[in-house]
Structure 1
Amino acid sequence: MRNIVALILGGGRGTRLYPLTQYRAKPAVPIGGKFRLIDIPISNCIHWDIKKIFVLTQFNSLSLHRHIASTYRFDAFSHGFVQILAAQQTMGNANWYQGTADAVRQNIDYFRNAEADYVVILSGDQLFRINLEALVEEHRSRDAEITISSIAVEAEKAGELGILKCNSDGRITDFVEKPHEPSLLEKVRLPEVLQGAGGRSKPFLASMGLYVFNKKCLIDLLEQDNCQDFGREIIPSSISTHRVFAHQFTGYWEDIGTIRSFFEANLDFAGLTPRFKFYDEQHPIYTHARFLPGTRISDCHIENSLLSDGSIVEGCSIQNSVIGLRSKIGCGSSIERVVMMGADYYEKNSTAIGGVEMGIGKNCRIRNAILDKNVRIGDNVIIDYKGLNNPPDDAPYVVIDGIVVIPKRETIPSNTVIE
């Protein structure tokens, strides 16, 4: 496994996750109370002894760079590293990344001479826990040049993903990126005999955006033409010229690409039987060690919720919610189905803005909302949006798919009603 280089794609502008991506790259978005999305692929690599890791990004990369630099430090004897490769102008190229393949192409020189025969490419905005050692071994045993990790999906989801079709040996015979037309969907539908655990309810194999390439094959493909994207160009054109196989993954996988998917995934963490489990001692998810005190709870009613380190909650009700680091919730407040990302630091009273401290004040009622980092909610605030009209342009919040999102560092004054 030390014969492998990992490339983690940081994604584009992240417009579908806006405003959570207003000040940060997608992989830097907090998740699960105390983690960031980038921790998922990096932890997967570390568990399987892949420690030559590059993270490719170009938008709002400061907080991502800071998190990686302060979290992932390997000792001098491991020869490991996690390095940010932000888009940059060079004498040979003055362009931004134009797509996933172009991003890798612009950074070929960083891994061309690496002591590795294989390149694993992962996404920085997905939830998964996969045995990368078994994946690479399957790639080797098939004498594959490209292996695509895939998962069975329903027809409703097929139009938003890259869909592949393979034969009984697992070799891919067709690949279509986001097929919407019925004729294209029918073209890549798996024969019933090859449909796996999903059966008739999930007759399509979707690419997870997780690839294994022979390093030489990857470099040749990127240098022989100017294709910009793996899913739309590189993979479809390689099927007839290279040995391209599918690895069928049967575990949990979720693409955190929208506010709704982000919201529902977080709330699932707080359930009694979460689909993605952080409670895995053999394969934990690593993140920055903050050395915070335990959460202080006084006279509260809490159901199916996660409370992260260093929080202070007093006399409140919390249901089906995720409470982030250093969160404060005042007496008499009730929150339900809320993702609260917490705060970056403890605030002194003298730094409160307009008399409103960071966190949630007293006697508030908040439901179906995402509160980004360092948000201030005054006393007697109601957030329970059920309407269809969009808020005014100057509102300190946005509503996306029925979810109220309070952007980072925004203040909601006392007695505000959003419903």
Structure 2
Amino acid sequence: MGYVDLKYRPSQDDLVCLYKVKPAHGYTVKDVADHVAGESSTGTWTDVATMETGVRKLGAKVFYVRDEWVKISYPGELFEPGNMPQILSSIAGNVFGMKSVASLRLQDIKWPRKLIKSFLGPRLGIEGIRKLTGVKKRPLIGTIVKPKVGLHASKHAQVAYDAWMGGVDIVKDDENLSNMGFNKFDDRIIKTLSMASKAETKTGEKKIYMPNVTAETDEMIRRTKFVKKHRGTHVMVDIMTVGWAGFQTLRITTEKLGLALHAHRAGHAAIDKGDNGISMAVLASIARIIGADQLHIGTVVGKMSGSREDEMMIKAKTADRDNKAFWNPGALDQDWFGTIPVFPVCSGGLHPGHVPALVHIFGNDIIIQAGGGVHGHPDGTTAGATALRQASEAVADGIELKDFAKNKAELKKAIDKWGIAHIWD
């Protein structure tokens, strides 16, 4: 059974995948496309007697082959609504391991309405988080308690308080901090949320703490309920390491409890960096469909790798209401069918001098998180948080950072230490 039909046009119920293909020696791109379509739908390695007429209609269709790019359309009946593991086991499963493939990258997915609507999607997203914080104009700013691990619960809570008093909106756990011998989860939650409440009383501003609940699923749910019990508003989870099934389960729980869900992408580069694997744009679209309220997308200017073109595509999949007319050949249009935008999070090697570049690249609707760029300030955490807040307010008001810093000692010291990132068009 051949799966290549270049005259085929996908229906509105089809799921469409864009793959970047490098064939193994002795194969063509068209060969690989045919193998991928078969393996991910109805095919196997030989003719089988059980291939009935009805089954043939469910076969995927390769409808586009140009250079290294291949588009494959899948009938919607191949997928179980609301089951992300099953969907990905089909389109991103055995296909990567076939001998005809030297490298294969799932670059983008165009999701049909039925599948999108079978998941919860974000509960709050950009507009809901802004309403919760009361911050309407400037980017939200936050920090991660540093060092990543090693501080006991009381010290962790104090560092968080110092950052909130300096002016950040958000403090979150780092990706590898959970229930440690030196920092027990329950103790940390009680003490840090207490400090958040104290900071709110003193500043008159909403202060958010995002504890990392990543764990085995039952324990993850217990921790989430514990956060709710102690009047937390957010939880954070490492979506790549906890897995899509675990993420779906947590999303269902946060819906019931009325909590916001922050998605950390730790481990994504093991899947999306290089020519083989799944792009971060695809991972972002999955996180949006399942229901992250906030998602790490990269920075362009920070310490993590990622081109401006790639990061803008990830941001579009995260935060745009509809993705159309992409300049990138490695992208598909997407109607989100009312699924609300996720709040993009920029984090990784950032400091106050990066704020103008980040806003220039991504716009105001971002969360800027600086760990070392807050706690590494010459005058400590509170001054570092103040400098970050000053930078965000300057950019929101259209004032050059160097001019704003003339009368802001905290920002001036941050710029003296780290500089101001170059902005380019």
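Quick check on the output: -4500 is helix-only ellipticity at 222 nm (-39500 (n - 2.57) for each DSSP H run of 4 or more, over all residues; to 500), derived from one of 1, 2. Which one produced it?
Working: 1: -4500; 2: -11500.
Computing helix-only ellipticity at 222 nm (-39500 (n - 2.57) for each DSSP H run of 4 or more, over all residues; to 500) on every structure in 1, 2 gives -4500 only for 1.
So if we calculate FRET efficiency 1/(1 + (r/R0)^6) of positions 29 and 293 (r between Cβ atoms, R0 = 25 Å, to 0.05) for every structure here (1, 2), which label has the highest result? Don't skip to the answer; put the middle values down first.
Values: 1: 0.50; 2: 0.05.
Between 1, 2, the highest calculated value is found for 1.
Every number in this text was worked out from the coordinates using simple rules, so none of it is lab data. Keep in mind that this is a model prediction, so the values were computed, not measured. Cβ atoms are built from the backbone, for glycine too; each structure is taken alone.
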